[in-house]
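Below you'll find a set of structures to go through.
Every number in this text was worked out from the coordinates using simple rules, so none of it is lab data. Predicted, not measured: the structure shown is a model, and the values here were computed from it. Cβ atoms are built from the backbone, for glycine too; each structure is taken alone.
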Structure I
Amino acid sequence: MKLFISSDIEGTCGITFWDETDHEKGGRFFDYFRAQMTREVSAACIGAMEAGATEVRVKDAHDGGRTIIPSALPLGVSIDRGFSGSPLSMVQGLDEGFDALAFTGYHSPAHGGGNPLSHTMTTSVDEVTINGKRTSEFAIWSYTAARLRIPVIFLSGDEALCREAKEWIPGITTVAVNRGQGAAVTSIHPKEAEARIKESMGQAVKSFLETGGKECLVPLPASFEVTVKYKEHATAFSKSHYPGAELINEKTIRFSAADYGDVMRFFHFVL
């Protein structure tokens, strides 16, 4: 079994403030949360391999793609760092050769109250929707997996996103490590987060090996209508010049497509 894991930081256990996500923002706790992000994805890798995954590949998907500490991952795990410029972005390297996709450290979408750090790809956006539904980074890349017929078997992150994922993908295994309220977070103990992630990922892999992940396949709509609402009207005007996009009000653009590959390219240039 080949497993692909995409790992972010804003759904890492305990993280609360933007300066904790990036040392360039002056965050004195960045090194701590970088290490915690690494420990959580490492726990996921160990759980997967102990349960029968024969190959695990990790995408460092936060910011510039250079947050995870590679030497702290288990032996045998490969890692993608940086971003090539491909529309695959946070799942760069994912292809039909993988059997399943998992996410660690993911977070609620822009305009969502489940995380003080809620956003979708960029902090310049107020809201992204696909077919009328508010859309997270988790959903964007889960649709990418659906296009490749790859099941989405595991998610860790904030409670609101995990709840939404369970409603959307019946067979997915989730671990909620944080509960956001306003500008605050209530989290479980970080060591407990690591233990739960390891155990739950193991259960997700065992379930996949028994069932083939049928209940974890994301339904792919026949067509897509996407909207992006920006915080600044000037940004919306500029992005509305993407081929096929239209400005529907001062801050919002719309794009329609039958193929999700076209949606991925749209997101690549407007988010």
Structure II
Amino acid sequence: MIQCEGLVKIFKSSDVEVVALQGLNLTVNQGEMMAIIGNSGSGKSTLLNILGGLDRPTAGTAVVGDWDLLKMTDAQLVEYKRDTVGFIWQNNGRNLLPYLTALENVETPMILGGKRDRAYAMQLLEWVGLKDRMHNKLHQLSGGEQQRVAIAISLSNRPKLLLADEPTGSVDSETCDTIMGIFRKMNKELGVTIVIVTHDLTLAGKVDRIVAIRDGLTSTEFVKRNPNLDDEHGLSGAGAPDIHEAFVIIDRAGRLQVPKEYLEALSIDNRATLEFDGERIVITPPR
């Protein structure tokens, strides 16, 4: 669904250039539900804005489905944002129109796209648990309910890709669990590919894969696996806990990012020695 290779984004302001993405590589499969994590300034929101068609990449490859984000015309970009991708922000004000009811908010993107479908809009609100609240205006809804309206809006034009920027950042833990449950349901029942950008590590147990971004590059990947067939744990079936196994990401040129804490522990600065012992590659500080 998503293929980014050597993705670069440079922001220019007067005489200053800021490189937000420095050759990032990322692959997301159709129907996957995954998260992108990183510290402030790591480039995760820049990546999401590019995938959402809100910003243009500077160089590299960025393909979503059949769309090449570097080669689209302005008219194609409008079509892409209207039909292919749905977006959820942490700030509800960017998703919702306060003078409309929840149902009218969900119908608005349909009307703008020329495909109004009230039955589907009502079905979406029922799916997110707002069957009895769809005729309420925003001031009559809680923050968590407003965020669920935003999720329904993002799905109103049946997008193939759903992008969520800190969707649980302004709600309590119970509402967070509810929202993540909705995402999982939409992912399984509608087949929507979901990419969540967050700094909240508690989301790790709620998605199948996590990609960490550091300094504008993908650095580490965590993939969920269930050890239910591992006799060592003495667990099987539903009783087995889900855990995430960590991997470093290697690009096509053979480059990888070694976790900073490992480098600091070995006092490795800008050089290291690589040795292959027949089974593994060993990185050691220079002698």
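Couple of notes before you dig in:
- Origin of the derived value 1.16 (Cα Rg over 2.2 N^0.38 Å, for residues 35-74 alone; candidates I, II): I
- Value 51, 42, 32, calculated as Cα extents along the principal axes in Å, assigned to which of I, II: I
- Test item: Kirkwood radius over Cα pairs in Å, for residues 131-202 alone calculated as 13.3, pick one of I, II: I
- Which entry (I, II) yields the derived value -10000 for helix-only ellipticity at 222 nm (-39500 (n - 2.57) for each DSSP H run of 4 or more, over all residues; to 500): I
- Structure from which 2.0 was derived, distance in nm of label points 7 Å out along Cα→Cβ at positions 147 and 163, options I, II: II
- Across the set I, II, mean count of other Cβ atoms within 10 Å over residues 3-10 reaches its highest value in structure I.
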